[in-house]
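Please find the structures below.
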Structure I
Amino acid sequence: MQGDPFRIRDHVADFDQIVQDIVDRSEAARAAIAMAADVAYGPDPTETMDLFFPAGKRTALPVHIFVHGGYWRMFSKRDYSYMATTITQAGAIAVILDYALMPKVRMATIVDQVRRAKQWVLANIADHGGNPTALTVSGHSAGAHLATFLFEGEHTPSNVRAALLLSGLYDLKPLQDSFLANEIGITDEEVAMFTPLACRHDPQTKTAVLVGANETPPFHQQADRFKASLLRQGSLVTSHVLPNRNHMDSVRDLGVPGTEAGDCLAKLIAKAC
């Protein structure tokens, strides 16, 4: 569907090169950073997470959960191991989640999985040297959408101190007319149940809403609307536009310390500790 503002490949000329760079950085991170791989948070084979640890003593460390994107239908936690570089250098345990993919499962399953993954972290991360009261979260694109369900108002207190949401999808309705209609077919029921703009969120969670300057208009519009929604609910929320960044190089930067996006994430973790 040429010109579809949600079809990222049509708007990022070096899409494949950036994805390959992300994969290469992830393999390097897995080789360089101490980790516990494939820790189960549920009975299904897709319900696992990788834990990455900062250097030094593992006692009451802050904890950060990252939820990957891919329009709920592609990528895995292994592809996003590179996120652990920024997170562990900020002094936190990195928790990189895996979840089942659409259309094999529906969105209700995925949302339930990420919620249960958070509950596993709260209940068990102390056994790995983490402090469950110092939990922050982040996500990119569909992962930002999923991360919003980790600090929903109906589950207040959410126990999430802060959240960074990059290039998120907060209104699912427009996606029904996108290229995704033929790939995952988001239903009216899923729009009604899982549109973050229609949800209440924990006002105690400090939220940073980020978007790349070179992203297509819907991503800017959705970021603005979600920020406004959080403000109406009494949340502490900030927003930031990453200069000269698109949907893919912005998330690559998130795992690279010293970039603007990477520094935003490191500061969010540090301030929440």
Structure II
Amino acid sequence: MGAIRLSTKYVEKPWGRTDLPAIFGEADGRKIGEVWFDGPEGRHPLLLVKYIFTSEKLSIQVHPNDVQAHDRRLIGGKSECWYVLDADGDARLGIGTVRALDAAELRAASLNGEIEDLMDWKPVRAGDFFYIEAGTVHAIGGGVTVIEVQQNNDVTYRLYDYGRPRELHLDDGVAVSKAVPYRLPDTHVPLGSKQMLVDGASQPFALRMDSWRSGQVITLAAGSTWFIPVTGQGEIDGEAWQGSQCWLVEDGAMVTATADSHVLIATLS
């Protein structure tokens, strides 16, 4: 089997939205924060692709790397990346801290709420891209729509949650945090670009953006590949695809674009 369309899972969150883009259908009054592309049933692909829709700030949180996760008898760690599809005029992403914090300072700031002011809240617009390496203290602000590609391990340590009645994980979170300023360059990659976004030589996965013309035929090589069409439409192994879907390709696939299309393609390192 060459290409499998991954099923969609709608996930309610306290910071989600009731107004989803039309292509995702009606939220039916629910606060949908994430749309996951997961499966097939009974399978656990090594990457997870999701759309995130926010009306409020997410918790300030951190994820362990693979070694730290294994030390805690977990399957693996979680590095991730964000491509911003849409952002309100005052939208922000919190990535890293404005100054280095040691473990005691991070714990105290998380307990008293000072961590919110110590985060580096970056203004964002559509087309901005950030790679969030495991250990990076981070938070997504309200008013953004992002595509997230991540290692498919559900391991999140909340450091601060703005008073919401949810569990915090200070011991584990502080232990794995690198509470320092974000050191990677801010990257702006408008749709239509052709660019490698994550270098798989040094990270757990690779991600590139491509732009295809109507009528173009593309071969996706064998091996685990996540085909993430953002806009456009076409056929993959004889089946129709369109923007806002995700396909898992394991044995290679022939893809045809029947409209000008912008896509993301993720592969394992």
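Each reported figure results from applying straightforward, stated rules to the coordinates on display, with no laboratory input. Computed from a predicted model, the values in this text were never measured in an experiment. Cβ atoms are built from the backbone, for glycine too; each structure is taken alone.
Quick notes on this one:
- Origin of the value 1.00, where FRET efficiency 1/(1 + (r/R0)^6) of positions 166 and 230 (r between Cβ atoms, R0 = 35 Å, to 0.05) was derived from one of I, II: I
- Source structure of the calculated read-out (semi-axes √(5λ) of the Cα gyration tensor in Å, for residues 14-173 alone, 25, 21, 15) within I, II: II.
- Parent structure of the calculated result -2500, given that helix-only ellipticity at 222 nm (-39500 (n - 2.57) for each DSSP H run of 4 or more, over all residues; to 500) is the read-out and I, II the choices: II
- Identity of the structure behind 15.8, 54 (criterion: Rg and Dmax of the Cα atoms in Å, for residues 94-213 alone, calculated), options I, II: II
- Entry that produces 2.4 once distance in nm of label points 7 Å out along Cα→Cβ at positions 86 and 198 is calculated, selected from I, II: II
- Ranking I, II by mean count of other Cβ atoms within 10 Å over residues 22-29, the structure that comes out highest: I
- Structure (I, II) behind the derived value 32, 20, 18 of semi-axes √(5λ) of the Cα gyration tensor in Å: II
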